[in-house]
Structure I
Amino acid sequence: MPTENKPIVRMERLDASQQDFPDAIKRLRAKLSPDGSVVSPRGRELTQKVFGAALSPAEVVNRICSDVKALGTEAVVKYARALDNPTVTAQSLRVPIELMENAHRNASRDFLDAVRRIRHNISVFQTSILHKSVRVEPSPGVVLEQCYKPLRRVGICVPGGAAAYPSTVLMTAVPAQCAGVDEIAIVAPPTPLGAYNPDMLAVCYELGLREIYAVGGAQAVAALAYGINEIPGVDKIVGPGNLFVALAKRHVYGEVDIDSIAGPSEVVVLADQTTIPEYAASDVLAQAEHSPGASIVISWDAGILEKIEECVAKQLGTLERADLTLASLNEFGALILCRDEAEACKITDMIAPEHLQIAIENPRRLLGSIRNSGATFLGAYSPVALGDYAAGPSHVLPTGGTARWASGLSSNHFLRSSSVIEFDQAALSSISSDIAALADKEGLTAHRESVHLRVHS
């Protein structure tokens with residue numbers, strides 16, 4: 001988009017004092033939900049072409065997952081050819097080690113050095129927060145333990161449709177490695193931006209990952225969940241993706257664990273009269289360029305909202321993905337005027353954003369007033385991109401309002417906890433009457449007798 005043709009930014013204007021504001025917030029959140037129908041034009045075209053009907057995203061995913069479960073490799077290859085790459089075969093699903101070695105060998109030293117530094121940052125943080133097993137002896141003869149053991153095998157989805165995402169490999173695989181996961185399988189679309197992307201492959205090789213599969217979308221999720229001849233099944237599936245990936249993860253949940261059902265990327269920026277509008281605008285644009293990506297600015301200062309919108313329009317013309325970013329801003333962007341800080345915090349909790357950028361004076365003071373956000377960035381020098389790429393916490397975060405109850409991915413999500421209970425006879429005897437009281441109330445006399453026999457033997 002030429003800079004001389006100033007783009008027309010039409011972010012939605014909302015005023016918290018208006019009577020219909022709660023309904024407007026609900027509509028805004030509905031747009032961002034994975035229950036919605038945020039699909040690219042190419043996705044709609046492919047649906048019509050492959051299935052011969054305008055199926056909903058949920059119907060598409062149900063069809064693909066059911067076929068993969070029933071037909072295995074045959075269905076995976078069929079959908080991979082139809083949706084991503086017509087040259088896919090069963091033999092080409094696994095990316096050859098030579099391709100990874102070559103990508104790593106040809107990667108620039110500066111790039112690999114950056115990857116190593118970022119890996120270090122992630123490892124330091126993720127290892128520091130890792131759950132440790134706990135043993136307690138609350139009374140004589142009683143030993144109780146909570147043990148944490150790593151999952152044996154996990155699958156990671158790496159996007160590769162509109163852009164390449166080597167950062168996703170770092171932000172998912174390194175936490176899994178910190179947890180001690182034995183086997184990690186990477187799936188990415190069979191495209192130049194996916195499984196055949198040299199940068200992504202170089203990062204995989206640098207991290208010691210050797211199991212990379214050239215398959216994406218719902219068919220990749222189903223293959224990981226159910227297992228096929230070429231791709232052994234996993235215990236958990238993590239990583240971002242488009243709506244079809246999100247719905248497929250929902251479909252297979254229960255067969256395997258998942259990290260979340262993610263929708264479009266989103267940010268809420270809290271601004272006041274001290275906010276640097278150019279900085280805030282850059283965070284707005286950074287999320288919108290995901291396309292779809294939601295960018296919302298909340299302030300009790302009408303003047304700063306105007307300045308931020310002006311800066312958004314000015315900076316937009318310099319971006320490579322300006323057209324897509326503009327479309328995303330006009331569809332999912334919003335400027336919200338509220339009465340004061342307290343109302344801004346309340347609105348933020350209603351939205352429960354994936355990313356929260358508190359760009360006000362002394363931002364830490366609002367931390368205790370906001371409960372719901374996937375990741376929070378404080379101050380002018382903590383842009384959301386810092387978390388996306390290098391800080392240490394994972395960039396895989398809850399979206400679409402799920403930050404009300406969901407958490408961002410971490411090393412602890414690759415652990416499974418289990419308890420250990422050990423009593424001696426005296427300790428069992430001391431609690432036997434309590435067990436008998438409950439067992440009798442529930443009519444489970446075998447439970448009661450299993451204790452009675454031990455106490456009186």
Structure II
Amino acid sequence: MTKAEEEARALLDLGHSVVERATAAGADVAEAGIHSGSHLSVKVRKGEPELVEEAGSRALGLRVMVGKRVASTYTSDLSEAGKRTLIEDALELARLSESDAFAGPPDPSDLSSPSQWKDLDTFDEGVSRISADEALERALQGERAAFDFDPRISNSEGASFTRARGVSALVTSSGFMGSDYGTYASMVVNPVADDEGGKKRSGYHWTAARHYADLEESPAVGEEAARRTIAQLGAKKLPTQELPVVFDKDAARSILGLFAGCILGGSIWRKSSYLVDRVGTRVASDLVDIVDDPLLARAPGSRAFDGEGLLSRRNVVVESGVLKSYLMDTYSARKLALKSTASAARSPSGGVSPSSSNLMLKASSQSRDELLADTKHGLYVTGMMGFGFNAVTGDFSRGASGFLIEGGRLSHPVSEITISLNLDQLLQRIDAVANDLDHRTAVASPTFRVSAMTLAGS
């Protein structure tokens with residue numbers, strides 16, 4: 001038995017004990033979620049260490065139901081007194097809360113079992129073994145490569161390396177017991193270059209993976225960060241106009257993240273999404289397929305079962321531009337008179353809500369370069385800033401930077417502009433999708449092009 005498996009077994013035993021005690025004390029339903037984790041974060045700047053932080057944590061979250069009254073609470077005190085107080089507080093809060101007709105655990109027949117769980121290869125002991133010295137050296141290598149790449153790199157906002165390891169367990173009075181463990185490591189390099197008029201241009205590049213071997217080499221990360229920073233020198237505004245806009249995969253991921261918040265069951269029953277009552281209708285162009293897949297090996301959002309113990313499954317959210325499903329936990333599904341999509345996430349505090357896992361806009365066969373070559377005039381967006389999005393109406397407006405596209409090639413850099421269009425229209429105007437999808441993050445998209453957006457500039 002590995003160390004992670006031993007930890008998981010201990011957490012399951014702890015959860016089982018707490019659930020038994022909570023039901024004996026008067027809970028009709030008790031669910032315990034326990035997490036044990038550690039992380040290391042380092043940062044260097046201009047060749048010198050700025051931060052070394054290493055910490056461990058343990059948390060026990062408890063959700064109880066007394067009739068249709070629900071309460072959640074948590075503690076990091078796992079002593080006998082701490083567990084006793086946790087149970088007493090949860091039951092007292094439940095008895096003080098309002099009754100909710102939709103409250104309740106999943107049907108026991110819907111719960112998954114170990115024989116159904118897929119090994120998703122989310123744990124790498126090599127990540128756990130990364131020392132502070134090794135993390136610092138990787139960060140230093142990345143920053144050094146950025147400075148060496150071009151003499152115009154004159155400063156740095158730093159280079160950071162982070163690794164995390166976690167083991168969790170879920171035990172419910174409905175009969176579910178399951179554990180999960182994972183690792184994740186990432187590195188980012190953020191160089192700065194001097195531009196005309198005393199302006200500073202900052203760029204970045206990053207790598208992230210569940211497994212250490214899947215990380216990009218540190219010098220390559222630094223060189224790409226420097227390349228992106230230098231490319232921004234001489235950036236200028238564009239005149240106000242309407243034109244095609246190509247979102248690179250990081251900017252496209254940000255757009256998909258906005259959409260993700262609008263398809264969650266909680267947003268739908270609260271009517272805080274522009275997608276209310278839109279299942280079966282067109283919400284994007286026929287080039288757009290969006291899926292939520294928790295069963296991808298080594299991906300950041302992968303999980304064998306959801307936060308309520310239901311077997312994870314691949315959910316088709318948008319197919320050929322038509323909205324097929326929301327992402328729901330048991331509660332939001334009941335509110336909407338639908339079935340859970342096994343999309344529950346459980347917070348450390350014990351609360352449960354719907355969440356995406358690995359949400360992605362599917363790639364096509366066209367390369368990014370082919371997509372650009374097919375764009376005779378337009379804007380290539382590599383960065384966005386601000387929070388200009390209204391989920392209820394879908395209205396979208398963000399500051400942006402990137403490059404002008406002329407004759408199918410990237411031309412001069414562009415900054416200090418604003419792009420805007422209702423998200424519903426934006427997705428329906430996607431007329432090209434590239435093949436450069438990767439899974440560094442749990443929300444992922446390839447580069448795509450929107451046929452026309454309003455650009456506000458000079």
Structure III
Amino acid sequence: MKFSFIKDKITPPFPMFQGGYAARTHKSEGVHDDPYAMIAIIQANKTVIFIALDLLYGDRNFANGIKKAIYEKYGIKGEDIIINYSHTHSVVRVIGEEDESKYNGAWNKDKKDTEYFEKIEYYHIIKNKIINMIGKGLQNLIEGEAYICKGSSKFGVSRRYPWNGGVLFKPYFNEDAIDKDLFLIKFIDKDGKIRGLIYNYACHATVLGADNYLISADYPGVVRKYLESRYPGMIPVFLQGCCADINPYIAADGDGFKGCSFEELEIAGKQLAAEIQMLINETEENEKETFSDNKDDTIKRRKWRKVDFNIRTSSSEIKLYTETWNIQKWESLLNDPETPEYRITIIKDIIRNMNEGIEKNFLPYYISVFRFDDKTCIIALECEVVSEIGKNIKKILDNEDVIVLGYSNSSACYIPTRKILNEGGYECESFMFARLEGPFVPEVEDIIVGKAVLMAKSI
């Protein structure tokens with residue numbers, strides 16, 4: 001097996017509107033720490049690529065444009081590439097061009113929609129860096145081995161507090177309401193040195209709040225800094241899990257969540273980095289197997305398992321259907337003084353689409369599966385997926401190590417469970433962001449879980 005890990009800064013070259021918080025009123029005012037693109041290339045019987053980006057998320061045009069460029073340059077198919085966003089709310093939401101031939105290579109400030117051209121300029125900067133990084137990685141592949149380990153962390157906390165049959169947006173300190181899995185895959189060269197690390201956890205990158213106008217990778221950036229200082233020459237790659245309803249524990253503040261200081265950001269990131277380091281250290285101490293007097297009674301103390309690569313990949317696009325609200329219901333929301341200001345434009349778009357006969361009663365939904373061996377599988381889901389969906393997939397495939405990612409390839413809205421649809425709350429209302437005609441039908445949870453499991457088993 002060969003591998004390569006590469007990283008490069010993707011700091012916006014000009015002030016931009018940071019994503020994730022509607023309360024922000026103006027563009028970024030500087031940089032606290034640089035966001036990065038990180039790439040892991042794994043080559044065995046075939047080549048697969050992980051692209052991890054310190055960004056809020058991207059749209060389909062962004063993901064498809066990146067994958068198209070990679071295929072044209074290196075012949076690696078889209079189904080062999082997973083793009084994952086850390087979902088930091090202190091960088092930006094990115095978009096791509098539907099027709100890239102129209103791009104003139106310049107940021108045209110004279111155009112009306114300046115923000116659009118800023119984002120297209122930024123898209124091309126990121127795309128070019130990714131293409132160059134992959135070229136460098138393919139030319140510098142390292143022979144070695146990979147090992148996987150599953151730990152546990154309480155870094156996150158649920159933000160759905162049960163209340164009178166519904167929910168409140170406040171900390172819910174129930175460990176069963178989060179996904180505690182902390183997965184690590186370490187990549188070691190022939191000399192036994194860790195050269196790359198993939199780690200996965202499910203938690204919003206929202207230690208910093210809406211009052212922060214400095215570009216930052218949030219806690220994934222701090223974790224990266226501390227791990228790189230502890231393991232020189234190693235590049236850690238963070239893959240975000242299904243964390244749509246999970247916030248950082250440190251941001252829990254009484255009956256709500258606060259925007260933390262940069263000092264608190266350091267504390268939070270260092271805490272998660274320490275948990276990762278502890279797993280690595282425990283493993284190094286317990287690398288050998290020990291045996292009892294009875295040869296048939298083997299006691300294995302090894303925490304890490306070697307990955308025996310026989311890479312298989314699969315991808316599929318399904319449809320997630322919605323209910324259809326009539327125009328009268330949408331107009332009542334439009335005229336309701338309680339409707340948040342940021343939703344007004346969205347509702348107007350939906351009403352205009354319906355008047356023009358444009359139907360949007362389903363969401364095209366992309367699922368990607370990488371199987372490394374018979375016991376190791378990574379499932380990448382589009383959009384902001386709530387934690388229970390990821391946990392349910394892992395429960396069904398409980399005889400192997402399954403990493404379930406959210407925020408992969410592209411994102412349009414939240415993906416709720418049946419329970420959340422019944423309870424209500426922000427996570428079931430965000431379908432509006434995708435300009436859909438109504439909320440998802442309860443079966444979307446079963447469709448995603450069922451399809452992901454079948455894909456994982458079929459390969």
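Computed from the coordinates by the stated procedures, all read-outs in this text should not be read as laboratory data. Please read these numbers as outputs of a predicted model, since none were measured by experiment. Cβ atoms are built from the backbone, for glycine too; each structure is taken alone.
Matching task: 77, 55, 46 is the computed value of Cα extents along the principal axes in Å. Pick the structure from I, II, III.
Clearly, the read-out refers to III.
Tell me which of I, II, III gives 14.4 when you compute mean count of other Cβ atoms within 10 Å over residues 169-176. Intermediate values should be presented prior to the final figure.
Values: I: 25.8; II: 21.1; III: 14.4.
This figure was derived from III.
Computing helix-only ellipticity at 222 nm (-39500 (n - 2.57) for each DSSP H run of 4 or more, over all residues; to 500) gives -7500 for which of I, II, III?
Numbers: I: -14000; II: -7500; III: -9500.
The correct label is II.
Using mean count of other Cβ atoms within 10 Å over residues 249-256 for the comparison, can you identify which of I, II, III gives the largest number? Display every interim value, and only then the final one.
Details: I: 18.5; II: 21.9; III: 15.5.
Going through I, II, III one by one, mean count of other Cβ atoms within 10 Å over residues 249-256 peaks for structure II.
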